[in-house]
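Below are structures written as structure tokens.
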Structure I
Amino acid sequence: MKKKIEAVIFDMNGVLQLGEGKSIHNFARKKFKTNVDEYLDAIDTSYAKSITGEISAKEVIKTFSTNLKKMPKEIRSIYKKAFKKKFKRNKQLFKRAFELKKQGYKIAILSDQWPLSKIALMPEKYTKRFDEVVVSCDVKMRKPDPKIYKLILKKLKLKAQSCVFIDNRKWNLIPAKKLGMKTILFENNKKTLEELEKLLPKNI
């Protein structure tokens, strides 16, 4: 017997928030008046480690401040402006998520974030209505590590076969699919919502 869908899990960057991480770094690099190589050397491994919570927001800002020769306050300000300028909330998908919740489905967020992106893109006013939220820098693991998918399932108290996962990166869908989740590659709202409706019969 086919397991009915009980939850929809959304990625944040590139799905619920539309934009590209690459554009954030290009914006920041120009504001810091440095070339690509210098910028990449400056953020070095600190950026990657902050995504998995190996170093704190304070530590990553301190490293950036030292390497880029800018005050911490300026570091925060530049990235805040970058996220505000280069990302926009996907209002249509947020709306559909909350409609699904009213219909009885659970809705969740599974997202890779570093501390400054989490602050900018995931304020509580946007996330508090979701049943569960798992963010890489909080749980010290990131996609496509299978453990982070298992964690969201544990929090939702559901089997993988009962969930749909939506992400804009193919490689992040592979572990979800292997666990048994239905998956949707986000390319645009129209296609995503059409695929989602096919997976969500009136079963609740």
Structure II
Amino acid sequence: METIKIEEGQIRNLPWHQWRFEKSFFLHYLKPAPFKLADLIKIPLEFKKGTVKLRFLYNDKDCFCQYMPYVPKKVDTLQLVENNRIEYSLKYVNRRKIRNLLKQKKEADDILIVKNNRITDTSFSNIVLFDGEKWHTPLYPLLKGTARERLLAQEKIYEKDILVRDLPEYKSFKLINAMLDFESSPQIPLAHILF
């Protein structure tokens, strides 16, 4: 599955989605991807205005585009949740393991998953943390999101191995994914990560 942002009828960051799609397809099916996303995305007229979320679903033979209006998820607090066995290196429709972790969020809006004492991702995004000078993203995320990879290539963010004990070194954080732009994502105080 790929989640792609469409704004006013324009597909955002398509080369990064094509790159991940091809990589994921090959890892999962052990053969090159048989199609290009640009050839398959035909935006219906009713989705050419505003911000739209496109879910591109596929298996080894077929694909399907699902369009929906984008409704941002309001997240102001994160609950640290530990799971040392979780794997999510490829983007799947089945997110049962992550949904199970969400049951531990208590009063927080979302979770921040800790694996082997390392900060990874939230339930739906990568995280970037600000130390007062630079934005760092965990060296070991669960999923290497397209926004994360693009921002790393542009040197707007930098990878760092971030342990739970390192969190007090940071002042704030942002959540990023295909739908959440780094520039417009709210900067949230670090105190909003709950231990």
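Laboratory data are not the source of any read-out in this text; all were calculated from the coordinates shown. This is a predicted model, so every value here is computed, not measured. Cβ atoms are built from the backbone, for glycine too; each structure is taken alone.
Figure out for me which of the structures I, II the number -16500 belongs to, where helix-only ellipticity at 222 nm (-39500 (n - 2.57) for each DSSP H run of 4 or more, over all residues; to 500) was derived from the coordinates. It was calculated from structure I. To test your reading of the models, identify which of I, II gives 29 for relative contact order in percent (Cα under 8 Å, 6 or more apart) when calculated. Value 29 for relative contact order in percent (Cα under 8 Å, 6 or more apart) corresponds to I out of I, II.
From I, II, which structure was distance in nm of label points 7 Å out along Cα→Cβ at positions 36 and 76 = 4.6 calculated on? Among I, II, the structure yielding 4.6 for distance in nm of label points 7 Å out along Cα→Cβ at positions 36 and 76 is II.
Can you spot which of I, II the value 3.8 was calculated from, given it is distance in nm of label points 7 Å out along Cα→Cβ at positions 20 and 180? Source structure: I.
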